[in-house]
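Novice: Once you scroll down, you'll see the structures, which are given as structure tokens.
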Structure P
Amino acid sequence: MTLKWLYYFLEICKDMNMSKTASRLFISQQGLSKAINSLENELQCTLFIRSHSGVTLTDAGTYLLQQGHQILDLIDTTQNHLKQYSESQDIQISVPNGASAIFTNRLPNQFAGRPISYTEVDEDEWISGLEKGSYDAAIVSDLVNSGKWYVRPFYKEYLALIVSAQQPITKSNPRDLTLLKGQTIIISERLFNTYDKFLKRMAKRGLPFSKVIRTFSPFTAMHQCAQDIGVCFLGEHALSLLHFPNTKVLYPHDPEMSLEFFFVARSNNIKGLVSDQLYQHLYDCVNKEE
């Protein structure tokens, strides 16, 4: 039984009409029928009852339909798992949308002679990506409590609060964060997904913001802060590249006012490389002193 025959069988089961399936797959109906006849001859059983209106499954066909999906899934899983032993492929790592801006190009592009490729994904996509083998590792903003993953702390950045010089909080010492209640917060569009969890943490502490303004870049966000349109939070690396008159940069020294990331891999081995060594290389590059 070839995978091609099995694939054709499963596709016909979606339509229960060979003509329709052949048209959808851009093959001839004669070629499709020949493949199914070959499959039935090899298995020595009838899978479909043919009629002018289409086909219906026999008991044998129903059983193969149940097993066929599992067979293809197992082949997919096996192929993806074996990719970790390849010595020629790139190392594929997923990062949260917007996180690349936070790491400001400090992620390395190779390790042990292997290129590293980074793909920005939504927060809910990285787990399925690792399980399917689409990615070898992931940088995530959620602490993962699972024995099946290799998990290490990766990066933590405390956020500074940027406000106009006229904001009342500039005169409070220690910084009274309750003065931010009901304020408008300005966030770069690129960073919004990453900062979303931080905003939810602040809301749980009784510090909800009345409005969120998304801007094109951190530069635009600081410019609007200078005009007293709202307040924004930025990490140290972004701040080192930006400066605006009529703004104050405050450091509340609050442990919850931070962004935290973790390195997650499927196992202790990534394509023949030790996960610990890859993790340490990434960690050193991102956390090195400027």
Structure Q
Amino acid sequence: MCNNSKDATREKQLLEMTDKFLERGYKRSTLDKALEEARNSRVPDGEETNNKAIQKLVFPTTHHQSTTLISSTIRKNWRILAADDTLPKVFHEKPLICYKRNKNLKDLLVHTDPTSSYMEHITTQNRGCVRCLGCVTCGHMMPSKTFSHPHTNKQYLIKKTITCKTTHVIYKLMCPCGLAYVGKTETALCERIRGHRSSIRLAYRDGSSDKPVAKHFWEYKHPLSALKFVAIDHIPLSNRAGDRGKILLNRETYWIYELDTVSPKGLNEHISFHSFL
């Protein structure tokens, strides 16, 4: 109420508060005295309060056994800074040293959201290419924790948890004749697979396509239902600075080379190592 900028509103609130105190049994004389003090305590418009603490420097620190020594050292030697006329006036007065509570045993043992204690277990149990069971894309997915080399049948472990909603994914497409295609996507995996399905439909409709996967499916008359894929790698969001898209491109190049999917042994038209330069 004391900070209300409108006098009429402030006075109304004071009277309402007085009536409430009267109803609770307070003496009228006591309330009149408090009311007068409240009216006189208001600072006139345009007048600033004289609070020297506001003009002081504030030095916050965590409370510790050594902080007492720090505080006494600062106060003892502050005159050196105060004597320097080149510094602002705020340095002429000793700082206000305040303390915040240090971590206690409860803070060290209990956490509000202990993600580190259960996330590792969850991700370890669910690593691999996982279906969401709620979209058409997952009907083409081959859920697995491993995938094989298309020529040597060497097995590789999928080290991340990847679903059709995961972004920044490396995937492998397979056709019935055994050829494979390695691709990448920065958007959700289901959107990229939806693009392949759409290209195959258009290839059947138009009789041709400039997309390598769609062109192969049309030329060899593979049905759309024969399209299968598995997510093999994922670039998670990192706390460190870096170009996530470039890292994804590097991993795509690595897997194209590792799985040997460049034409004629696969469906990738070419491989480029420019991303490593």
Structure R
Amino acid sequence: MKKSYSFFLFIIYLLTGIGTALLLLVCISWLTDMQLGSRESLLGASIGVGLLLGSVNFVIFHFFVQHLAKHFRSVLQQVREGDFSARTSLKSYDVIGELADDVNKAIELLEKTKTQIQCDDLTGLPNRQYLHEYFIKNRERTAPGKMAFLFFDLDKFKQINDRFGHDIGDQVLIEVGKRVQDSLEEGEALVRLSGDEFLLVSPLRNEGDIPQLANRLTRQFQKPFQIGQVRIPVNLSIGVSVYPNHGTELTELLKKADFAMYEAKNNHRHQYRLYREQMLKTSKLSNY
């Protein structure tokens, strides 16, 4: 059951005002030797003044608290919307300043925790949790625009692990992330999905830009990767789906880009394929 602390404070302010007025009346009576009739008439006036004084003080305090609450509520609303750069601007040496510092420290901790949760442990790239949030935000921003989902993995990556060991394989994944991330343009995001599977998401004006996107991604793999004393050539296969042409939900878009990627891998590696409905039909038939 919620309590109305404002009501309790209001009563306390009224009682404090009345108490102050009565104390003042007692002091005046003692100093001036006031007659009984005068005391009675002044008592009513003192109580009235005390009630008025308590009410005025409460209203001033209430508006001050409301102002502080509005400020903190605004900061927390920004945090709820995903803006972890929000901070309170209140600075003082009293309890309000301490509260503001505590709120800022809590937001900083949330920001670090969120970064850790949305970050891939190996490559440092964003992960699926980040992708989900990125998709929701950019779906709203780009409407009625489009987004291209370039789903790619490394051809014959298992052979790299088998030949050079998993430590070298992990370094290849890290270098792939760095190289592709350095080529990103404004608004694009690179995500490590799992294993050697990555996803490049890019705002898209029209589908005619897809070959250019795929070629820019492919160019990052023209040079072999230097891991210690070992030079390792790496190729990739890319599958592409487009929002909203191929779906409006993230799971559906990933699934269709994945189908397209395996189509590219099964035909000729080191190329891209744009999703077509026939790919899904073929996949369903192959399961029977």
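Throughout, read-outs are computed from the coordinates displayed, never taken from laboratory work. Everything numeric here is computed off the predicted structure, so don't read it as measured data. Cβ atoms are built from the backbone, for glycine too; each structure is taken alone.
Novice: Taking 2.4 as the value of distance in nm of label points 7 Å out along Cα→Cβ at positions 127 and 159 derived from one of the structures shown (P, Q, R), identify that structure.
Specialist: Of the options listed, only P reproduces it.
Novice: Ok, one more. Figure out for me which of the structures P, Q, R the number 5, 17, 16, 9, 10, 10, 13, 12, 7, 1, 0 belongs to, where P(r) over Cα pairs in 10 Å bins from 0, in percent was derived from the coordinates.
Specialist: Q
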